[in-house]
Each structure stands twice: as C-alpha cells, then as structure tokens.
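K.L.:
Some structures to go through are shown next.
Throughout, read-outs are computed from the coordinates displayed, never taken from laboratory work. Quick caveat: nothing in here was measured; it's all calculated off a predicted structure. Cβ atoms are built from the backbone, for glycine too; each structure is taken alone.
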Structure 1
Amino acid sequence: MESDRDEMLKVIQQVKKPCLAFKILAAGRLCGSDQSVEEVFKYTLSRIKKTDAIIVGFWPKFKDELSQNIRFLCKYGMVPA
C-alpha cells in the first residue's frame, strides 16, 4: 500500500543510522511499465538519506532489468553516471 511505503520512508529519514529500503517495486506490482519502474526509483531515492541503500530484485527473462535498474540508480541516486 502506498501509505505503508510513505510511512516507512518517513521512518528511514528519521533514523540516524544507514537503512536498507527493500521491496521498493512491491514484489513486481509496480513494474507495469518502464515509466512506473523509473518513478519508483525516483520517488524512493529522493526520500532516503545519502547513507541509505536500496535492495531491488529483478528477473531479466524478457529484458535487461539489471541495466535498467543501474541506469535509474545513476540518474536519481548518488552514483556517478
């Protein structure tokens, strides 16, 4: 649920230690299109601390999801492109 996601992101922001944000794609429920995946990365990475990390599962049977995830991480995260 979106409200659960927002609640957890608030907690992550308040915790002083680094946190791991996982299941950001909601077990595939937010993977309906490349645009929705990109929005999830953008939204999540804009709401966690610079010291936090994300854990993202992928299943590259139909497309190169690993490259796509890395591209979004570089675009919206703290990783140089």
Structure 2
Amino acid sequence: MKNLQDATEMICDLKGSIMAIDALFTALICQLPAQARQELMHAFSAHAEVARTVLLHTPISDFTVEAFERDVSRMSSVIAG
C-alpha cells in the first residue's frame, strides 16, 4: 500500500465483498428445507468451535474475535429461522 488512502479503499472494497457474500449465504440458507437447516446448524456449530480454537491460539486482535462471535451468533439465528 502506498498510503492511507490506498489502505482505506482496500478495506472498503473488502467490506463490500463480504457484505455481498453474506447476503448470498443468507438468501441460500433461507431456501433450505428444515432438515437441511438442522444438518447445517450441526455442521456450522462444529466448524465454528474449531475456528474458536484456532483463534484462541493465534495472535489476533480482540476485534477479530468479537466480530467472529457476533457473526456466528447472527448466522446461527438465520439458520435456525
């Protein structure tokens, strides 16, 4: 990055991409039948727990951990319907 402006533009670009992916996943999850949602919730919970373990043993910002937990909670609510 050449300067703060380049870094800011990159961060904004990433945020926009993540929001678009989030909207897609939310729409896809809403289309799943109940049985598939239950299976997804089980798999998602297991994968989230693995990710938590990785985050705990990685030098990473508390902001990242907080964002992860917030989004896991929100996505769990979406999956649950």
Structure 3
Amino acid sequence: MKVEVYFYGNLIHLAGGRVRTVRVEESAPRVSDLRAAIAREIPEIAPHLRQAAVGMGTELLSDDALLRPDAEISLLPPVSGG
C-alpha cells in the first residue's frame, strides 16, 4: 500500500520535502509498520521517528492503529514552548 505522508517542522528538511509517498508492504499496515517503512526509505529521519506524532485526519494515532488506504498521514515533530 502507498501512503501519502506530510512532514512538518524540521522533518520537512530531513524528508527532502513536505510530502512523500511511502510504500508499506504489509496487507493491514499499522502506524508501527509505517514508521519502519519511513526509516527504510528516509534513513536521515529514522532517529526522529520515535518522538514524532503520527496523525490521520484530525486524529493522533498510536503505533498499533490501522492505516486506511486513502488516508493522508501527518508526521509531527515534538513541540515545546511555554
């Protein structure tokens, strides 16, 4: 399955652009499978994946959440401030 991933913050630079299509091989892929696929395709971003939040639409997802084939996925870096 191919997934459109939108990168934000410093992840845009590491990914080489705001949007990338990532291929996930599993038949019923989960967020954890997507993280692994991103790490394989974009090794520069791998160290940042653990801290990044994954969103689908307006919902943040856990690593065991299933991905929809037509979903737009957002990868968000940690945010701090005050």
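K.L.:
Of the structures labelled 1, 2, 3, which one yields 2.8 when distance in nm of label points 7 Å out along Cα→Cβ at positions 40 and 56 is computed from its coordinates?
P.N.:
Here the read-out was taken from 2.
K.L.:
A further question on this structure: For the read-out Kirkwood radius over Cα pairs in Å, a value of 12.6 was computed from one structure; give its label from 1, 2, 3.
P.N.:
The read-out was computed on structure 3.
K.L.:
Matching task: -14500 is the computed value of helix-only ellipticity at 222 nm (-39500 (n - 2.57) for each DSSP H run of 4 or more, over all residues; to 500). Pick the structure from 1, 2, 3.
P.N.:
The structure behind it is 1.
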